[in-house]
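Bear in mind these aren't lab numbers, they're just calculated from the coordinates by the rules spelled out. Please read these numbers as outputs of a predicted model, since none were measured by experiment. Cβ atoms are built from the backbone, for glycine too; each structure is taken alone.
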Structure 1
Amino acid sequence: MLSVVIPTHESERLLVPTLAALVPGAMSGLISEVVVVDAGSSDDTEQVADIAGCRFIRMEAPLAARLRETARGTRTPWLMFLRPGCVPEPGWIAACERFMEAASRLDDAGRAAVFRPPGAADLLRPGLSEVLALLRVMLGGGARPEQGLLIARRFYDSLGGHPDGSEPEAAMLRKIGRRRVTMLGAAARTVG
């Protein structure tokens with residue numbers, strides 16, 4: 001049902017908690033594949049991906065091109081883009097399934113979703129970045145790349161994939177538009 005794409009570069013340490021959080025999604029059948037697309041790391045990113053059973057692609061190209069090409073090589077109707085260090089919290093599987101089911105039932109392939117930032121109740125010791133992210137969302141700020149992106153392949157393709165430039169993930173969220181981005185009922189925290 002879902003392919004997860006994780007772009008990496010020297011991301012061995014950050015990749016471990018992200019992949020560990022995805023294991024329940026693979027066990028439930030939600031995740032069909034996890035693809036790690038690497039920009040030529042010299043650390044053990046490839047070994048971490050291999051041990052976790054991910055497909056590993058080494059591609060020394062700009063980030064937008066790596067994301068587009070990797071998405072093109074997947075076969076599921078849904079895509080999830082995560083940065084290394086993005087760790088979906090408990091409840092993420094059900095939240096993603098609800099969103100995908102509702103979008104499919106309504107034939108609303110023109111929507112995407114992001115994880116909500118951890119709220120005060122989710123954080124035992126909030127860091128400044130988590131507090132600022134929560135405040136930004138509460139004050140009507142847009143989604144950020146650290147929140148991941150869940151999007152129907154049809155919608156992704158119709159938008160032309162991630163745009164070229166210095167910040168393709170943020171540009172993709174702007175391209176989708178704030179009104180077409182749903183906040184999932186599950187949080188994701190950023191480690192590292």
Structure 2
Amino acid sequence: MKNKLAFVRQFCKEPTKIGAVAASSENLAAKMVEPIDFARTKVLVEYGSGTGVFTKYIFGKINKDKTLFFSFELNDEMICIARQNVPEICIYKDSAEHLRKYLKQNDVKHADAVISGLPWAIFPEELQDAILYETKMGLKKGGVFTTFAYIHGLMLPAGVRFRKKLCDTFSEVKTSPIVWGNIPPALVYWCKK
């Protein structure tokens with residue numbers, strides 16, 4: 001309950017950085033990681049750890065001894081909550097626009113997969129473009145990028161424009177069935193470089 005209240009409080013405090021009033025569900029986390037081959041994944045990056053819902057789910061799937069996993073988050077309270085929920089996570093308080101800087105810092109060239117919980121709909125187009133470009137450049141060939149969109153925004157101009165950006169950036173974009181067990185319901189974009 002404490003995490004839920006913290007999430008709502010942060011949304012009210014910073015609605016231009018926190019894109020939802022509730023943390024994502026485990027149902028959504030399961031759909032987000034569906035296309036990832038965890039046995040072969042050596043480098044995995046998360047954008048927007050939030051309270052650590054996706055982070056915790058991913059930690060249950062990866063081989064912690066063989067997989068480099070780190071996350072980006074800008075909100076201090078969310079970082080504290082995520083670290084309480086998943087103490088072993090490495091979180092950088094920085095923008096996902098700097099993915100390659102942190103890949104290089106960790107002595108790797110590319111990520112095998114990037115999972116994004118970022119609130120794309122509230123970002124200006126320039127920031128969307130910058131993060132998508134950095135993601136494409138930071139992923140290995142054949143690498144996977146997953147993100148989600150709430151169904152109520154899919155047909156709005158910003159939602160249509162964002163899907164086009166994904167299709168223009170990645171060689172393949174698929175969508176999941178709607179995840180009704182999330183508040184609000186969402187679908188996942190599975191993208192391949």
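Side notes on the structure shown:
- Looking across 1, 2, the calculation of distance in nm of label points 7 Å out along Cα→Cβ at positions 73 and 161 that yields 1.1 traces back to 1.
- Structure from which 28 was derived, relative contact order in percent (Cα under 8 Å, 6 or more apart), options 1, 2: 1
- If you line up 1, 2 by FRET efficiency 1/(1 + (r/R0)^6) of positions 49 and 105 (r between Cβ atoms, R0 = 25 Å, to 0.05), the top spot, with the largest value, goes to 2.
- Top of 1, 2 by mean count of other Cβ atoms within 10 Å over residues 25-32, largest first: 2
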